[in-house]
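Peer 1: The next part holds the structures, each set out as C-alpha cells.
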Structure 1
Amino acid sequence: MPDDETQIRTLIDRWADAVRRGDLETVLAGHADDLVLYYVPPPHAGLRGLAAYRALWPPFFAWQAQGARFDIDTLDVTAGHDVAYAHALLRCGTPEELAENPTLRLRLTFGLRKEGGRWLIAHEHHSFPHE
C-alpha cells in the first residue's frame, strides 16, 4: 500500500484533474461530509458541507470552459498518523490573465483526516494574493 504522503498526493492530483475535466462527482469524492471551505468569492465566512461545496462548482466549470487553466505548479504534503495538511500553488486563470501576469498563482491549503484508513479533505482554503 502506498504511504500516506503518496495517497494524499494522488487524492489531490485526482481532484485537480477532475476540476479541469468538469467532473463534479470526482471533485466531491475525496471530501468529508463536514467539509469547511474558504473560497475566493463570498461568502467571506466560508462554506460548510458537501451540498454547499457542490453548488459552487458549476459556475467555475462554466468559466473554465472558456479556456481557463487549472494546473498544479507545486504541491507539498505533511502527513501525520491520522491528520495531514498540504499546500499548493496553481496556475489558475484565462490565457489573457496569465499572459498579463505570468507569476499569478492560486494558493491552496488542504486539511485532511484519515477515516477508516482513507484520507479525506476536511478543509480547503483557496486564495489569490492581494496586490
Structure 2
Amino acid sequence: MTRNKLYSLLLIACLAGFIYLFYNIHTLQSQTFRVCIIKNVTGYPCPSCGTTRAVTLLLKGRFIESLVLNPIGIVVAIFMIIFPIWILIDIILKKETFYFWYKKAEGTIKKPWLASILVVLVLLNWIWNIYKHL
C-alpha cells in the first residue's frame, strides 16, 4: 500500500470512528439496536463487541470498567488519538515517519510467533465477550 493510500484510509477510518462515537454518545439508543453483524446473525458477540462502549467509558475516566468491558477499546482509543495526529504531522512536514513505522510494525506482526500470540489474545477476548453475554 502506498503512503498516500494508507494515510487516506486511516484518516477516513478515524474520522468515521469519531463521528460514530459522537453519534453514540449524543443519542439514546434502545437496547435492541446492535451494529454488530455477527451478533445480529448468530446471537453471539464478536471479539470487538463493546469497543464503542469501552471507549465511551474511557472518555468518562472509568478505565477499569472500560478494560473489563472490552480491552480492545483501549487499543482503539489510543490508535484513534495518536494516528491522525502523527499522520497530519507527517503530511505537514512532508515526512514518512508513520509510514515507515507502519511497514516495520506490519513486518513484525507477520512473524508467526507474534501473530500466534495476537490471535490467541483476540480469541481470549472473544471468549470473554461470550462469557459476559455482551
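The numbers here are math on the coordinates, done by the rules we state, and not lab data. A quick note: this is a predicted structure, and the numbers were derived from the prediction, not measured. Cβ atoms are built from the backbone, for glycine too; each structure is taken alone.
Peer 1: For helix-only ellipticity at 222 nm (-39500 (n - 2.57) for each DSSP H run of 4 or more, over all residues; to 500), the calculated result is -24500, so let me know which of 1, 2 that is.
Peer 2: Matching structure: 2.
Peer 1: Then there's this: Relative contact order in percent (Cα under 8 Å, 6 or more apart) computed as 24: which structure among 1, 2?
Peer 2: 1
Peer 1: Given a value of 44, 28, 27 for Cα extents along the principal axes in Å, point me to the structure among 1, 2 it was derived from.
Peer 2: This value belongs to structure 1.
Peer 1: Out of 1, 2, which structure matches 2.2 when distance in nm of label points 7 Å out along Cα→Cβ at positions 18 and 98 is calculated?
Peer 2: 1
Peer 1: Which structure, out of 1, 2, was P(r) over Cα pairs in 5 Å bins from 0, in percent, for residues 26-81 alone derived from, given a value of 4, 20, 25, 22, 21, 7, 1?
Peer 2: Corresponding structure: 2.
Peer 1: Given 2.2 as the derived value for distance in nm of label points 7 Å out along Cα→Cβ at positions 50 and 114, which of the supplied structures 1, 2 does it correspond to?
Peer 2: It traces back to 1.
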